[in-house]
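Quick note: the coordinates plus some simple rules give every number you see, no bench work behind them. This is a predicted model, so every value here is computed, not measured. Cβ atoms are built from the backbone, for glycine too; each structure is taken alone.
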Structure 1
Amino acid sequence: MKDQFKALVVREDQGQVKHGIEDITMEMLAEGDVVIEVAYSSVNYKDMLAVQTNGGVIRNYPMIPGIDLCGVVVSSESDKFKRGQEVIVTGFQTGMAHTGGYAEYARVPAEWVVALPQGLSLRESMVIGTAGFTAALSIMSLEANGMSPDQDQEVLVTGATGGVGSVAVQLLKASGYKKVNALARHEEEVEKLLDLGADRVLLADELIAEKPRVLAKQQFHYVLDVVGGKVASGLLPQIYYGGAMSMCGNAGGIKVETTVMPFILRGVNLLGIDSVAYPIEGRDAIWRRFAGEWHIMSEAMVKDVNLHELSQVFDDIKHGNHMGRHVLKIK
């Protein structure tokens, strides 16, 4: 291990949050049983919030953000992992209250670490990252509530050009769904979403009424919502009887305005999705699915970036100008 190494560090000064690349030592890393030489991380909506003043993500400063990371174990005090082993870390408090993946090295508790499954490369794991893991959990939750590729069901993915949404579209197609609808913000996004696997692309301005009706025409059996806010509010009244909506994001706002009517007259279910604290015991099985029937990484909308390019990526995400996934190559 190096005596000094590069990291993106977020600091707070008189109420203002700033970030920059610094040379740091191991002393700055949070405590843990496993030290990992980081190969790749990824850029998520939460990572963008982490570098904003009043972003609501980082618990204490200074902090190294990056809620995802993968790499090679260089030392381990746990019997579960050994030197030279390739591993993945997503979620928990990584990059929030515990130094994260935007550094050449990371030190984390062993109970946060997953062994990289055979058939998946380190880079591919970060093409998935928290965004793809969240998409997988959303699909699994909807399927537990009746969604099935064997049924003639209309499925809608909101925020389909973003990290979670774009992977969700791919996973649904890989799972055999034949009526995958993607919700886009702009006309120029339509072709890319069709190339990604969407059967139909709808524009948010045309589908979401300014003032949603209590109950609207039933159009979708299941909705995988990434956006929240006005979009989620407008879609709840459009879900078929007995259908469901999963919710995993708040890029469109934290408020959902609705009535009880979709729930008590149409039996609609609202399913909350959390990937941060998802039990470690269940993570291996999901990552193995990405190495198997969900191996969609080669066709994903993804761009590799380095530490110096992160600020521009954060700005693009903040202003809604990004598409797909961004993988951070540490070296």
Structure 2
Amino acid sequence: MIRRIALLVLCLTLVLPLLAETTTLNGAGATFPNPIYQKWFSEYNKLHPDVQVNYQSIGSGGGIQGVLKGTVDFGAADVPMTDEQLSQAKGKILHIPTVLGAVVPAYNVPGASEIKFTGELLANIYLNKITSWNDPAIVKVNPDVKLPNLPIIVVHRSEGSGTTFIFTDYLSKVSKEWESTVGRGASVKWPIGLGGKGNEGVAGQIRQLPGAIGYIELIYAVENKIAFGPVRNAAGDFVKASLDGVTQAAATAKSMPADFRVSITNAPGKAAYPISSFTWLLIPVQGKDANRGKILADFLNWMVTDGQSMTSALSYAQLPSNVVDKVKVAIKQVH
């Protein structure tokens, strides 16, 4: 009898967790922060086995459309939604900053050591005004680098992308010609170039094509072992992307707006990396039901506290403490 009871208890121990209801939150959007998001969702699931987060890395444009159409519980973007987009939403949507990252000019130039870039060089390369790696304008900035007579293959994103917004926002600040002819946006009319889907797609094109240059988030360059160069910042110093350089750029946002929609590209300061940005989760204040809203709020609070300790290992910078304090207050609206 005792053995039967023990066997029954064992069976219940194994079966009951399987019967427990699992809540799945669905999200979609930016590829820029996808590595840290996947890490967070996995770690949160270990703490809360009854909660799973399904995140599709489809680009910021897709994330914005998903949250507007209500097909996801949350979106993600590296470009803030516009006032017009927010007005189309069925309810209030919060921009919750998650981490800080850097977009880097990554390249495949065989035989060349580290190549430096100015904003003007990058703009003119993407305007198809500089077409060879040994162009005098590149040589002038890199007199000690052996630059080959190799055509430049421009690579850009093929879909609506927050990474594109960050890059074109930067180019618009440093090049009047870029601002007046192409401008900033998640999608722009590129003068030249091959398209790649996601940061992953652009990184793949760069690796495969000698002579290629593209813009990707720092972690994708690091993980794929793709060379990337320092960029001259607003103070006139060449700064290579690093967590410290991104943090220094964020420190220039002296007055964080209440809705967290802020640009920190081309930030002042000798140590600031100029193509830096916050990235955001797009959170409907009103969840699809009370339980999902409660779970989402709990995850967000965990993300801006315990989750921040996981960022540096994946080449993202933590949110400044003053921003975390403001975010915690904003999260109280989610239900």
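Comparing distance in nm of label points 7 Å out along Cα→Cβ at positions 22 and 174 across 1, 2, which is largest?
Details: 1: 3.8; 2: 4.6.
Max of distance in nm of label points 7 Å out along Cα→Cβ at positions 22 and 174: 2.
Quick check: -11500 is what I get for helix-only ellipticity at 222 nm (-39500 (n - 2.57) for each DSSP H run of 4 or more, over all residues; to 500), calculated from one of 1, 2. Which structure matches? If you can, show how the numbers build up before the last one.
On the way: 1: -7500; 2: -11500.
Checking each candidate, the match is 2.
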The value 0.6 for distance in nm of label points 7 Å out along Cα→Cβ at positions 262 and 278, derived from one of 1, 2, belongs to structure 2
Output 18 (relative contact order in percent (Cα under 8 Å, 6 or more apart), calculated) maps, among 1, 2, to structure 1
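So if we calculate mean count of other Cβ atoms within 10 Å over residues 126-133 for every structure here (1, 2), which label has the highest result?
Details: 1: 28.9; 2: 17.8.
Ranking 1, 2 on mean count of other Cβ atoms within 10 Å over residues 126-133, first place is 1.
For distance in nm of label points 7 Å out along Cα→Cβ at positions 78 and 198, which of the structures 1, 2 scores highest?
By distance in nm of label points 7 Å out along Cα→Cβ at positions 78 and 198, the leading structure of 1, 2 is 1.
Which structure, out of 1, 2, was P(r) over Cα pairs in 10 Å bins from 0, in percent calculated from, if the result is 6, 25, 32, 19, 10, 5, 2, 1, 0? Present the calculation step by step, with values, prior to reporting the outcome.
Values: 1: 6, 27, 33, 22, 10, 2, 0; 2: 6, 25, 32, 19, 10, 5, 2, 1, 0.
Only one of 1, 2 returns 6, 25, 32, 19, 10, 5, 2, 1, 0 for P(r) over Cα pairs in 10 Å bins from 0, in percent, namely 2.
In terms of mean count of other Cβ atoms within 10 Å over residues 46-53, which of structures 1, 2 is highest? Intermediate values should be presented prior to the final figure.
Working: 1: 20.9; 2: 13.8.
Structure 1 comes out on top.
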